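S.K.: These are the structures, in structure tokens.
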Structure I
Amino acid sequence: MKDPLRFSNHVILITGASSGIGLATARAFAREGASLMLAARRADRLQEAAAACRSSGSPCETLTTDVQDHAQVLRLVETTLQKYGRIDVLVNNAGLGSFGPFDAQPWENTQRTLRTNVE
């Protein structure tokens, strides 16, 4: 028999949590009883994601964060540790993409994509 709250003693930090796979992941962990820290660049979408997770009864905090900014990432980790005391799982989901031929992309787009997706 599956334990419906198998993550009830886990703290999950999710970047890119305001939409897509990040939001779906957050909602799934919320249904499993996890304590969540959600991060994304869009504050309004992040609050909507948190409300959806809280409706499952899970504790959920948010912090608007751009993972390209090292100081913001450090603040995210510090805030999560202050709130929950630990981080059990990191879902590093934030990501960017460019559309069109690679050789037609401005170098700034390539740099931004690499900073977000790789660093």
Structure II
Amino acid sequence: MRALSVRQPFAELILRGIKTVEVRSRRTHVRGRVYVYASRTRDNPGDEARVSRKHRIDVDALPRGVLVGTVEIVDCSPLRRPDSKAAGFAITDPAGLFAWHLARPRRAARKLTPAKQPQPVFFNPF
């Protein structure tokens, strides 16, 4: 199974079922269940603070560098401004971007460290 690399706190929002659209610069034809990999890379401090306040999440305590669960990719469409709520941030210029529609997240019972080097989008973790 493939893994989708997502920065925290957005990986946590996916697992909570709050973030149901992942914004990417490329379309995907992948459908079905994928691992959610919480990237080691930190997000913009302003975005982290906003998510922390809004959802009462301690972003410093979130796991990083591990597989935190799975989610299904059910569709992909051109991004639109109305996708803002599902994406977890305000979309001001959707031109050239895509909405990867996510559903049915499952949190992992235990966090796994991938055996293979994580990549910016999809990668095979084992």
Structure III
Amino acid sequence: MDNVAIHPYPSDGHAPDLTLAWKDNFSDIKMIRDYLVSVGRPVPLWVTEWGWSSAALGLATQASYVATSLEMLRSLYPYVSVATYFVDHDRPPRYYQGLLDENFALKPAGTAFSAFTAGLGG
């Protein structure tokens, strides 16, 4: 095994920097890495899906959570070598985690994502 792919969705859509006992947390990334190291498999992690619903949390909260999660990936989890956000645009009636709305207009979360990647050099 060369990599491990994970989907660190927080239970109940809570903030990425909030860790709740007995819930799924964005910070479980570290727990998974610690386990892999403990069994002698310190391979890179791929975060191949994560996100928050703007329908459930609101546009501003979704954007804040996206920005926080990206900063956490950069600063706390250097062993994450690939990170791809869940979905590019909203797909009502089920998916509202997009960085764009269903008409492909940029949402605040998309602005946060774009600002983060621009700060990385493009």
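Just so you know, all these numbers are worked out from the coordinates, no wet-lab data involved. Bear in mind the structure is a predicted one, so any value in this text is a computation, not a measurement. Cβ atoms are built from the backbone, for glycine too; each structure is taken alone.
S.K.: Ranked by mean count of other Cβ atoms within 10 Å over residues 13-20, which of I, II, III sits at the highest value?
M.R.: I
S.K.: Quick check: -11000 is what I get for helix-only ellipticity at 222 nm (-39500 (n - 2.57) for each DSSP H run of 4 or more, over all residues; to 500), calculated from one of I, II, III. Which structure matches?
M.R.: III
S.K.: Tell me which of I, II, III gives 37 when you compute relative contact order in percent (Cα under 8 Å, 6 or more apart).
M.R.: Label of the source structure: II.
S.K.: Suppose you compute log10 I(q)/I(0) by the Debye sum over Cα atoms at q = 0.19, 0.23, 0.25, 0.28 Å⁻¹, for residues 21-76 alone for every structure in I, II, III: which one lands on -0.88, -1.08, -1.12, -1.15?
M.R.: II
S.K.: Of the structures labelled I, II, III, which one yields 12.0, 35 when Rg and Dmax of the Cα atoms in Å, for residues 53-100 alone is computed from its coordinates?
M.R.: This value belongs to structure III.
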